[in-house]
Structure P
């Protein structure tokens, strides 16, 4: 079934196109249940309908997207996966498909793997009867109206150091995998652009939250180095996203310090961590 659907995707045709109701019945006969649906029209009147189906036996989800003319539906996209799929609740509020700002339509859906706590937002753009993927999936992304102006932005939270990045030695062990870069994206003229620097108020609020987390940690007493380092690095990435990377590094160095009475073995590990981070974060040698 999958091979045939993908072949159909490569060579779409209206010949023998069925209705959406017939397609739903066909999927139901294969043991799939319609979970959600979204539809919309372009400025030129082209109609798009997207549907997510799920298997009752836990066998994953299916995303199907059709171009609709009258009672006929032509398949444009078929995506089977073992992950859980769900339409973005803001992009598709009320079952709608929104305009990308240039007369095209955007389909946004989350791909979730709950067992490994991994999720991403995938975007597809429909224009002139064609459907194309918009960039790469955005990790841990959610849509929101960041500045309350009625337009939707996307805030992603990628892990620049890697999902399983860790630093350890005999006397000092810490995980840095929770360090996240918060990045803001928006559609402009149908294209998805990074617009973080246009939202300094968002970052002021986010940075204040991170600083409060760090102040409450007291890592020298609790030895919760991983949590503290994750917050401190997330703060560094906020500075970098605003174009203030050197200031962010200076702040990180001033924040993540050990007192003079710290055992020599722990200081050695601390120096190794700073050396590793300088390399990973591409910090110039003359930055202190």
Structure Q
């Protein structure tokens, strides 16, 4: 009985654990990104440089994307802590992944290609925050967030859109029109038809690596999640625990709370113990409804 209680409690505590990490990482990402971009704007104004030039850098644009993703995620992280249920819509997850892949590529590109030629440009001033701190924070939040979504090939390519769009705009303005300086030296050290394919390969490789690490971390968390239960646990006990999760959620809900079902957790439990996810969802919802009735009686 003690193992079952621990297991059920861990399923609930896990939501708060992930919520806290994500809230802290996303909050730091948002604050640091806004601070760094604001600092760059001030420096541009002082130096008499056109503000529009700041937005020619993929560094700026990718960090704006991560700041936007972090701003969307923070309210869900707060709710995840308060109500022990942490999830958010798939489109937010895709934005989070797109921002994570973009800033990680910027950080990789800066360390490998820019720093050897211009260390001050790579890590000086606001660039230290944009090239190091923000990518690190968004990686932490992405790896520890509860993400039960699996992207299709189409969805994965949609997440790549920011980089693909920028690379095409950069290529046109640097190579064909000549209206931009070659900010990233993609046509200076070697011709663009060598550097651009390498950049694409690196970006897609980094994106796949991030997703692989995320899935690996998720599997490790799930292994810890299931460790208190014996392998031969009676499915009835699992269903009882899932009912308890729903009951706990419903009991602590307030009138303006968003009603969500932790499909990711239930799906993982169902696969591990060979119970249909649909059945666990129904059991969870029964507990949820019972909890709502109890909360109204109080």
Structure R
């Protein structure tokens, strides 16, 4: 599947590159995130499977750093970035009286190419994201490696809004899946709409140096797991996905540095430990819970 997607994305990128022409320049609509630090805390919630029950508590720390290199002559942007995620999970299993505290790590490199095409304000993009995702309790192996890729096309309609569509191979729903991408960003007067399916849907009311609104975000991942705590179970991968929804407030701290706070409910939880064949071995899906998030961002 990965090879097929690359065969679609890369020829599209290079073929459209041949038709570059002079275009009117619009001011960028969404601010570009050059760096961010995000901490999310989730409440303790219960789970119950056929043979086990207990509670799950988790927190997540995300850090990103991205640098775009614009080549104005060719209307080409090269994006280099690093993502780091620390997911800390504490599972208290009541039947066998076992406590499991484990940290899971994600280290990813982002390489993106964005090319403006023709006079109609179209752009085509390709993204590669090699990713390490593991608890690193065992020696490093190929099982720790995930390869994510996306191809995307956007159209700038006017100074108020733009849209786009494409395909992505990613782990947003817990396992590697080929998913469609749909994008819409509109900002007119004080209202801002930001939709990127399957990532998020956001609506804001903007002030001069702040904005307030509602955000719905979908997130998930797949971590290689070394089972050293529960005998007689083939636990090879931790897979999870969730939806966070709630109010959000973002405000300018200093210059291009912004703070962001959000709280709300975490719904549609899925959390399983799977075996080496990616089949569900143990269901740890918790009930709906609450979350609180605080973030610092460098926006240009």
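Bear in mind that the values in this text are calculations on the coordinates, not laboratory data. Everything numeric in this text was worked out from a predicted model, so none of it was measured. Cβ atoms are built from the backbone, for glycine too; each structure is taken alone.
Annotations for the structure displayed:
- Winner on distance in nm of label points 7 Å out along Cα→Cβ at positions 70 and 102 once structures P, Q, R are ranked, highest first: R
- Label whose coordinates, when log10 I(q)/I(0) by the Debye sum over Cα atoms at q = 0.11, 0.16, 0.26 Å⁻¹, for residues 150-237 alone is calculated, return -0.48, -0.76, -1.22 (choices P, Q, R): R
- With Rg and Dmax of the Cα atoms in Å, for residues 46-141 alone derived as 13.6, 43, matching label from P, Q, R: P
- When relative contact order in percent (Cα under 8 Å, 6 or more apart) is computed for each of P, Q, R, the largest belongs to: Q
- Given 2.3 for distance in nm of label points 7 Å out along Cα→Cβ at positions 86 and 270, calculated: source structure among P, Q, R: Q
- When mean count of other Cβ atoms within 10 Å over residues 94-101 is calculated for each of structures P, Q, R, structure Q comes out greatest.
- Which of P, Q, R yields -1500 [helix-only ellipticity at 222 nm (-39500 (n - 2.57) for each DSSP H run of 4 or more, over all residues; to 500), calculated]: R
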